[in-house]
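The data blocks that follow each hold one structure.
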Structure 1
Amino acid sequence: MSLIGISNDLKFKEYLDPRVLSSLSEEELVFKPYEAPEITDILIERAKLAFQEETLSEGVINMIAAIAAQEHGDARRAIDLLRVSAETAEREGTEIINQTHVKKAQGAIERNTITEVISTLPLQSKMVILSIYFLENLIDNSNTVSTGDVYEEYSRLCKEIGMDSLTQRRVGDLINELDALGIISARVVSRGRHGRTKEIRFSIPKSLLESTLREDKMISGKIRW
């Protein structure tokens, strides 16, 4: 019997029981992300099936391939960008897809991704995001938000809406998860004899974050913005 395992987690094998790992006698293969020329070839083949001749202006496929190679090397996301670019051109009543449509599509995909990620987060994670949001609006640019500040604000908001709050350690875990998702940036800094803490800032536009959370029925009707 052969067993094939596929994972994006490079530490996947560390989670396995040593007895299981020793019995696998595994051979590990690493698949590199696609580079721009490879993505270009894939997009050209897809475009032949999807579009009529002379629908794409010169440089569109190369531009999409370059964006994909620099950001993620994912052919599926490159194809998605090509599709959204075509939809953008169609909505504008344009018969030719150009680089301007690609730029608009890139922005739309980024906004949609952020909205989807935030809207599907658990309520407790959303409350942590709200805590950081309100704190950033209160302080000036010379100051930063710390984990202690976030927990105090989070506890206040939970009390305001009548929701049980988590422990400070669990809120710290949620902050780490939000950092991994790219929603916030949490940088560990030393405060000398006062110990270490994390300086927290948003990595996404706050206007987009606010509009997404305002649509959440569990939050919008209870929080005073």
Structure 2
Amino acid sequence: MTEPLSASEDRGVETLRVLIADDHDLFRTGLRNLLEEQGVQVVGEAGSGVEAVRFVREIAPDVVVMDLNMPGMGGVEATRHIASVAPLTRVVVLTISDEDGDVTDAILAGACGYLLKDSSIEELMAGIRAAWRGESLISPTIAAKVLQRVRATSAQPDIAEAIRSELSDREIEVLKLIANGKDNALIAAELHISPKTVKNHISNILMKLQIDNRIQAAVYAVRSGIV
């Protein structure tokens, strides 16, 4: 297993810093080579969820590429720990599973990207870069699965009250459109505002509601019952 670089060794380097968490040595090696060819700095490799959390505490990578099925602490639990101890480190799930339960558990744990292992390197890089920017790259199909599962649970009126007290009327409009699966361009067109204004509204929504990304914002809105 490759040991992580210390924070002091790579301080000042502006390249994207990634930790790979997967229990298969050959897969990690292949993925490291692919990412380094794309100019990514792979700062460590973890073979389990426990190692991934430890490495995140030690080196605070920008993004963790996380497998779900690992011995001991799995990817979902590791993602939950990382979201708690290092909120600026983003998690992109890269797994073989497209089972509804795995998808929704990972997203609700705090992952801001969910890709399958048959994705192209271009798709993976798009997901990693989106995560690095604090955005989420989750296919509409997967997002729909997450929201469908959340809708099946009972609404929480206290969340609706928090949304109405924290957000402006325009921000609530934007939040509802996010929950309906609209991207920034569609939201801008529907509300007759610029995409940049939409982005600003979304940043304010995330900050005010203290959540990490738009898929979590959608989950929050659906749970509240406002959509």
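Quick look at the values:
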item: Comparison of 1, 2 - label where FRET efficiency 1/(1 + (r/R0)^6) of positions 118 and 214 (r between Cβ atoms, R0 = 30 Å, to 0.05) is highest; result: 1
item: Entry that produces 14.0 once mean count of other Cβ atoms within 10 Å over residues 70-77 is calculated, selected from 1, 2; result: 1
item: Answer label among 1, 2 for the case where Cα extents along the principal axes in Å, calculated from the coordinates, equals 50, 35, 30; result: 2
item: Highest-scoring label, criterion being mean count of other Cβ atoms within 10 Å over residues 62-69, among 1, 2; result: 2
item: Per FRET efficiency 1/(1 + (r/R0)^6) of positions 94 and 198 (r between Cβ atoms, R0 = 41 Å, to 0.05), the highest-valued of structures 1, 2; result: 2
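Coordinate-derived values only; no laboratory data. No experiment lies behind these values; they were computed from the predicted model shown. Cβ atoms are built from the backbone, for glycine too; each structure is taken alone.
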